[in-house]
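Below are structures written as structure tokens.
Taken together, the values in this text are just the output of simple stated rules run on the coordinates, not laboratory data. Keep in mind the model is a prediction, meaning the values are calculated, not measured. Cβ atoms are built from the backbone, for glycine too; each structure is taken alone.
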Structure 1
Amino acid sequence: MIISAIAAVAENGVIGKEGGLPWSLPDDMKFFQRTTLNHPVISGRKSYESIPPQFRPLRDRLNIVVTRDKNYVAPGAVVCHSLADALEKAKAEETKEIFIIGGAQLYTEAIEAGIVNRLYITTVHAKPEGDAFFPTIGKEWKEVWSEKHKADDRHKHSFTLRVLQR
């Protein structure tokens, strides 16, 4: 089973600002949707709550929310209290791939534990201010696919979709 992390990361490591994304990249959102569709997705509570309410839980995916709050309720999603528990629930789905979709704390925990096999990284060619950062990854990651997108009237920043594997 492949355990993947998927994130849009600015050139300065920023992935979020004040509970949201510091950019709007519709084609990256389509890539995220296409890539994670029909797979379990694991997010932290803040990341889950940053999804607009009309899109929660993410359609056609088992949504698993990790929080320390024992009383937290996320209608339509499964609530777990550790990444290990979330992975166990996701693996019970007998899927080929599980996605960790944020936030910074979950990305860091999963990557530092060495449990992530694949990274789907959208490199946003900008250096915005932010308060959430993607962890530094080591040199053991190799790019296996990429696709460049130029800035246009729908995308203020250019960006590159990339897939990396250990």
Structure 2
Amino acid sequence: MHSTGFSYVLLCGLAIALLIAATTDLRRRQIDNGLNAAIALAAPLFWWASGLGWPAVGFQLLVALGAFAVLAVLFAFRAMGGGDVKLLTALALWIRPAWFLQLVTIMAILGGVLTIVFAAWHITRRRKERIAVPYGVAIAGAGLWILSVDYLPKLAGHV
């Protein structure tokens, strides 16, 4: 089944969830498990609404599993937080594999800029502890970019 209206509603819900993730990560340096679970659990509804067939769903799951494996290694080296790993893995369930590579590239650029900004702020405050960069902001920003550039214009063409 293909339901453009329902796909649009689900994508708007994802955008709101990404904004919430960015806000909570910025404020508390934490992305709630419930939010990540909701994003992941809503993905099959999006697959159904957008008419994604079984081979494509399998590939989507494979990309998410691969993303989780790589991100788990980064988590083990303390290069990424657990909430960030879960958010990016949940997002991999939504984003087409080719666009997911774009998302990761944009996320890396935004994350680098964020790290520079937080490092500068950290130095000016003469803080001694480790810098805590809210990487969920970069993940959410990249996700919103992909939604606005790749998904929403294509849906608007079908309405």
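Table for the structure above
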| item | result |
| --- | --- |
| Structure responsible for 1.1, with distance in nm of label points 7 Å out along Cα→Cβ at positions 68 and 100 calculated and labels 1, 2 on offer | 2 |
| Structure with the greatest value (metric distance in nm of label points 7 Å out along Cα→Cβ at positions 52 and 108, set 1, 2) | 1 |
| Which entry (1, 2) yields the derived value -25500 for helix-only ellipticity at 222 nm (-39500 (n - 2.57) for each DSSP H run of 4 or more, over all residues; to 500) | 2 |
| Per distance in nm of label points 7 Å out along Cα→Cβ at positions 60 and 92, the highest-valued of structures 1, 2 | 1 |
| Origin of the value 2.7, where distance in nm of label points 7 Å out along Cα→Cβ at positions 12 and 28 was derived from one of 1, 2 | 2 |
| Of the structures 1, 2, the one that 13.7, 39 was derived from, the read-out being Rg and Dmax of the Cα atoms in Å, for residues 44-131 alone | 1 |
